[in-house]
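Several structures are given next for inspection.
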Structure I
Amino acid sequence: MNFKLEEAIEVLERTPQTLAIFCSGLSEGWLQCNEGEGTWNVSEVIDHLIEGEKNNWMPRLKFILQEGESQPFPAFDRFSHLQDKPVTTIEQKLLEFKNIRMQNVAELRKLLDSETKLELTGYHPAFGVVKLRELIATWTVHDMTHMSQIVRVMAQRYKTDVGPWIEYLGILKKG
């Protein structure tokens, strides 16, 4: 097994800073581009990350600690960030994400004062029994998935502009 809590926290702590450096100050062309109908732009991905910080990762972690497998986790709407919300700048979104994430990581450290807690289990409505360790590993890889998505979406914006060099740009090739 490769999972180590402190290593997961290293990524969780760095994601907000990484996204802030990469996305702050970008033009709307970069922030609003997507890969077509039904896909998310950079700003929407950040909204999704904020929503997960508020209503997914820590609530489920606490649920496992309090309820175990006695009942399934409450549902998490992965698309709720797409509902009408007040217009905010990318910098405001990134700051909100950073603040919530830092609070969540601090609480994570406090709640998981023992490695043995990582093996505690809960009940996911779709997957059945899951371990706390698996939830935190998923949270970490979820960050990486969306950082990759942001880079891919932005690269796709120039797909037709790179001309024949597309041959060397794996990020622009499907499959």
Structure II
Amino acid sequence: MYTFNKEGYLLEEEVNTLNRLSKLSMNSLNMEAISAVTMIYRAAQGLRNKMEKEVLAPYKLSWTSFSILYDLWIHDSVETKSLAELSGVTKATVSNVTNTLERKDLCYRKSDRHDRRLTNVLITEKGKLVMEELYPHFHQQEVEIVSGLEKEEQKQLSSLLRKVIKDQNF
């Protein structure tokens, strides 16, 4: 798919990027920043595609629906605004995905008894069973995805990504 040199840089893509960007009227280019963000993007897209094809497809779940169901599985009940923040999507997306998950009897909505403007989403027993069956397959792929890294490299990668997330308030 991609061709890397011995230092781990994408050969053709990074050369093409440098050639294209050097034509822009910019004072300077930070190739390390470009490369880092590009690799985060490529890794995220690759991970999402792999998980959707190899793990989530048999359950007819998208990445976003899995993310929401996972958060419900962990927390049992989550207010829609918080669910949107946890999943990195809009409240409208949470509403649409929740509709789909409700039709599959994986979750349901309940108005907050103290503030009827707030809606909580709760996982159903069927949703819990699906997650208990699905998650071991998901985790197996997580392990496979980082299998080329030593444990210490996995910790370092997590730490660096956590720092990016924290610094940017993602």
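Read-outs throughout are calculated quantities, based only on the coordinates presented, and are distinct from any laboratory measurement. Quantities reported herein were computed from a predicted structural model and do not represent experimental measurements. Cβ atoms are built from the backbone, for glycine too; each structure is taken alone.
Quick check on the output: 49, 17, 15 is Cα extents along the principal axes in Å, for residues 19-66 alone, derived from one of I, II. Which one produced it?
So the calculation was done on II.
Here distance in nm of label points 7 Å out along Cα→Cβ at positions 99 and 123 has been calculated and equals 3.7, so which of I, II was it run on?
I
Suppose Rg and Dmax of the Cα atoms in Å works out to 19.9, 60; of I, II, which structure was it derived from?
Derived from II, not from the others.
Assuming -18000 is helix-only ellipticity at 222 nm (-39500 (n - 2.57) for each DSSP H run of 4 or more, over all residues; to 500) as calculated from a single structure, say which of I, II it is.
I
Out of I, II, which one gives 32 for relative contact order in percent (Cα under 8 Å, 6 or more apart) as computed from the coordinates?
Source structure for this number: I.
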